[in-house]
1. Who wins on distance in nm of label points 7 Å out along Cα→Cβ at positions 40 and 56 among I, II, i.e. which is largest?
2. If Rg and Dmax of the Cα atoms in Å is calculated from each of I, II, which structure is the one that comes out at 19.4, 66?
3. Kindly point out which one of I, II the value 20 was derived from, the read-out being relative contact order in percent (Cα under 8 Å, 6 or more apart).
4. With distance in nm of label points 7 Å out along Cα→Cβ at positions 64 and 88 derived from the coordinates and found to be 0.8, which of I, II does the value describe?
5. For mean count of other Cβ atoms within 10 Å over residues 16-23, which structure out of I, II has the highest calculated value?
6. A value of -13000 was derived for helix-only ellipticity at 222 nm (-39500 (n - 2.57) for each DSSP H run of 4 or more, over all residues; to 500); which structure in I, II was it taken from?
Structure I
Amino acid sequence: MNIQITSRKFKASESLKEYITSEVNSLTKIYDTIMAAEVILSYTHLKDSIKKVELIYQIPGKTLNVSEESDDFKKSVANAISKAKRQIRKYKSIQIEH
């Protein structure tokens with residue numbers, strides 16, 4: 001799977017990038033045909049330091065996205081991955097029914 005990490009208006013640390021890569025790769029345990037994923041890191045409010053993570057991933061025939069905000073990037077990534085896993089499970093159950 002191709003993973004692209006973009007950080008807006010700051011430079012993400014290597015440890016954060018490694019964490020994101022391992023978390024995104026964990027999605028392949030649920031659905032192994034994920035083709036690509038793009039993770040966008042940004043600050044919603046510079047004063048309040050709200051960190052936002054957008055996860056856009058492509059599976060055959062569909063592009064899904066998840067957005068999550070919190071006070072820490074790792075927490076935002078974990079919550080976004082959790083949402084993505086729910087989306088994938090729902091998508092798989094719909095595919096099985098049809």
Structure II
Amino acid sequence: MPVTNDLILRDECCIHYNIEVSFLDRLHEYGLIEMVSLEEKQFIHTGQLSELEKFIRLHRDLELNVEGIGVVSNLLDRMKRMQQEMAELRNRLYLYRDVDEL
């Protein structure tokens with residue numbers, strides 16, 4: 001895949017992952033993938049490739065449409081934030097436990 005710094009040409013990305021350009025465009029329209037326009041060409045940041053791969057798996061394995069992928073992505077993000085919050089609260093609890101033992 002041709003790479004410009006940390007950008008990959010949208011069409012080359014579609015060829016590499018064997019996906020339709022319209023699928024990638026829909027992900028962009030739905031706000032799931034950001035694209036950059038340079039010289040009338042669309043590019044994707046390499047930092048988004050892991051997210052793109054996750055979206056492709058959801059689409060292929062679970063046969064989700066872009067709207068469904070958006071819902072699942074939103075729920076997974078919320079779950080991750082909740083897990084982080086629980087870890088922070090657990091750490092605070094341990095801190096208070098240690099203080100009480102002194």
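Nothing in this text is a laboratory measurement; each read-out follows from the coordinates by a stated rule. All values reported here derive from a predicted model rather than from experimental measurement. Cβ atoms are built from the backbone, for glycine too; each structure is taken alone.
1. Ranking I, II on distance in nm of label points 7 Å out along Cα→Cβ at positions 40 and 56, first place is II.
2. Among I, II, the structure yielding 19.4, 66 for Rg and Dmax of the Cα atoms in Å is II.
3. II
4. For distance in nm of label points 7 Å out along Cα→Cβ at positions 64 and 88, the value 0.8 is produced by structure I.
5. By mean count of other Cβ atoms within 10 Å over residues 16-23, the leading structure of I, II is I.
6. I
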